[in-house]
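K.L.:
Several structures are given next for inspection.
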Structure 1
C-alpha cells in the first residue's frame, strides 16, 4: 500500500496546533465571486472569496466542480485572518478550491484570484516580462480593494494576511514577501541547462521567449524591482519557481515565516534549482516539506474523473501517488502553519 513520507518532520508546535484544530468547530463555507480593476495595468481581476458562514450549504456546480457551499451567504461576525491564493502560470482560481474551503471552514477568509492574461482562458502575457511584474501587483490590487472598499473589509484582520502560491504562484508569494526577482537568472539558468527541455526547450520553453522578454519597449534591465507588499505576514510555497531568484541577495529581504513544499518527482521545475535553492538562500530557515512521490501538479486540487483526460498533465500524478489523501495532509499542514504564523499575539 502506498504511504506518504514527509522527508522533514513538521515541528512539534504544529502537532499541538493540529490537536487544537481538531477540537475547533468547523463552519460552513460561504462563497462569492468578485471583480476588481488593477489600476496600474487596467486589467480586470476576477476571483472567488471563500469565508466562514453559519448558513446552510447545498451542493452546487461551479463549472465541472461539485461544491458544498452557501452562495453569497452572510459571513460569521468578527475579524478573520486572510489567505490569498495565487495559481500557477496558465492556471485557474478554482485550482486550489479544496485548500480554500478547508481554511474557510476553520475561520479564514480566502481569496482565489484569476491572474489576468496568465490563466487557462487567456495566457497572452504568460511568456512576457510584464507577467512577472504584474502578478504580485494583481495580489496587491485585490488586497487594496478587499481591505478598503469591499463589504468584507470589516471582517478581516489586516495584520493577519498570508499568501499561498503554486509554481509561478509560489514566485508571486515570495516576491510579495520581499524576494527581488532577477529575470536575467532565467536566461543564465537555461544557458547552462539546455538539457532541461521542460523549462528551457523549444515550443513553450524559456529559450523560445527570452528574446521577446528582453526586447520589451522601455526595458531597463533584468531586475524587476521591489514588489513587496508589507501587509503579507506569511508565505506558503507549493513547488515554487525558484530560478528567478538569483542567490541569497535576492531573498535577503524575506523576513516573514515561510512554509515550503517540494515535489520529489517534479519534472517541470527541477531539483535543486527551485524549491531547494529557495530553502538554501532564505535568510531564515523555512518549514520545509519534501513529498517524495509528488509531481509538480500534485498540489492542485484533485479533478473529477470525467475531466482528467481533457485536463491532461495538471490532473496527472506519478504512478501510485494518491492526490486525494495527500491533500488531506497538505491542507492540515497549511492551516497549522498559518494559525501559528498569523497568531494575533505574534
Structure 2
C-alpha cells in the first residue's frame, strides 16, 4: 500500500468503546476522507486555513477541540492577547486560580501546520486553561501556505522565551496535539541545542514525529487518511529542509537523559500511532521517563472532545503534568 492510500475496507465500529465514541466513529465513517489540494494550489490551502480562522462560534469551538484534544468544562477563563513580533500569543487564566499558583502550561495547537489559528487559537487557549486548571499560554503561529518551516517553530521558540522571561522553567510544562506535538518536540531539541532551559514536563498527543511516514500505521490505518494529503502537507511544510531534519521530524533528533518527563498518547485507529510508539521507545532508550497511553478505537484527534475517552485522555495528561510540577516544587523546596 502506498503512503496516504485509502483502501476499501469494511471495518466495523468496535463495541469496546463508549456509546458516544461509537456514534462519532459511525458518523465519520460515512464520510470518506477528501483528497487534499496539490502543493501549488495556494488558494485551496488558504481556503483550508480560512475555514478555521472564521469568527463563527460553533466552528471555532469545534476546531478548537479537534486541534488540542481538549474538552469543555464549566470553568471560565479570562484571555489576554499579546503581540509577538508579528505573531500573537494568548494568556488564559482560569477563574478561581490561586494567585500563588506559579504553574504554567504552554500548549501548542495542531491543525496540519495549516489551520487552528486566529480566533480558534484564542478559544482553544481559553478552553485548555479551564480544562487543565492552570495559567495557559497558546500561540497563533505562522502556518501554511505562506509560512513553511521554520517560521512556525521560530514563533513557538519566541513565545517560549517570553514565558521564561516571566516564569522559571521548573514552573513550565509544554504540550501539543498533532502538528503542535511535532512543534513541542522540536522546541525541546532546539532549546537544548541553544542552551535554553527545558520545561518541567512535556505532553505529546499524537505527534507526527517522522514526516517521512515510515511508520507502520501510515499503511495499516491509511483508511483514515485523505489520499495524498499528508504527503503533500509534509513536503510543503519542510520548505527547503530535508524531511529528516530533527526540527522537522523530531524522531531523527538526539534525545538524552536530561530531557523532561514525557507523556505520549494516541489511538488504535490513529495513523500517527506508530510515530507515537516509536518516539516513546526512543525516549526510553535515552533514559527519559516516558509514559505511553493508547485509546481503543480512537482515530487521530480522538473523538472530537465529545466522548468519555476524550475526558479520560485529558485527565491522564493533566495528572502526569501535575505530578511533574509537584516533584519540581518539592525539589526546589529541599534545595
Structure 3
C-alpha cells in the first residue's frame, strides 16, 4: 500500500541532500512500508510503541530499540503524530537523542500541518531545510546549537499527569487522553453486574476496566491495548486492584487469550483521519473467539458504524442495550 509520508521521508537520501551516517540512525515512531524495503537493515534502529506497526518492523528484519537505551545517534528520523503536545515532545526527544552536530529528519503530510511542525523543529534547532513531494513535506535540521530550554520544556509535554481530579493518570496523544470518552461512558452506564474472568479490548488508560473492577468486586479482568504508552498508564491506574487485573500490549485484531466469561470494548474505528470500520469488525471477531460458550460481549459504537451484521454473524444472539442519537450499546451472547 502506498505511504506518501514514508516515501517522502526518504527522498532527501535519494536526492543526495542527506547522507546515511556511518553509525546506525534512530527512527522514532518508525513504520514499515515499500519505501523502507530497500534500506540496509544495519542503518536503522527503530522505535515504535504501537503494536501493529511494531509487529510489521520486527519480521522485516529491523532492530527494535530497547526502551532503556540512552545512546546518542548521528541521525534521528521521526514521523511526528498528530497531537501537538505529543509531537512536540517527540521532536524534542529526537533533538535530545541526536549527537551534537547531528541531524534530525522528519516528514509530515500537508493535511496534518507539515509547515507548522517544520517551524517547531526550526524553533528547537534554529535551522531547517525541506523538500515537498507527494503532498507531504520532509524537513531536517542540524543539532549544532539547539535551544536547550525549549527542548527541556517540550520533553515535559509527554509526561504522565493526573486527570479528572486525580482519578487517573494520562498523557497527550492517547485516545480521549484528558477526559472520559462519551462512548465509553455510555457503555459503563449500561453494563449489568458481571462475574468471572473478563477482558477489556482496546482499554486505553484503563477507564472501562476500572469501572468493571470497582462495581464488581469478585471479577478479574485482562486489559488489551495496542499503544504501549497507554499500557504503562493502565498498569499505574489499576494497580490498586492487585492481581485482579493484568495489562497486555497486544494487537487485538490478531486475537486474544481466552476463554473469557465477558468482554467489554469501545473499539477504535479510525486510521488517521479516515473511518476504518474494519478495525471494529476485527475486534468483534476477536471477542467472539475469546469468549466461553454463553459468554457475553458488551460493546459501544458510534451509531453510524456498520457493526450489526458482523455481530449477528459472530454471536448466537445480539441485543441493543441502549440507543441514542450518537451511540449504540450492544450485547452479543456467544
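Any read-out appearing in this document is the output of simple, stated calculations on the displayed coordinates, not a laboratory observation. Because the structure is predicted, anything quoted here is derived from the model rather than measured.
K.L.:
Hey, relative contact order in percent (Cα under 8 Å, 6 or more apart) derived from one of 1, 2, 3 reads 18; which structure?
P.N.:
Here the read-out was taken from 1.
K.L.:
Out of 1, 2, 3, which one gives 10, 30, 23, 18, 14, 4, 0 for P(r) over Cα pairs in 10 Å bins from 0, in percent, for residues 103-246 alone as computed from the coordinates?
P.N.:
3
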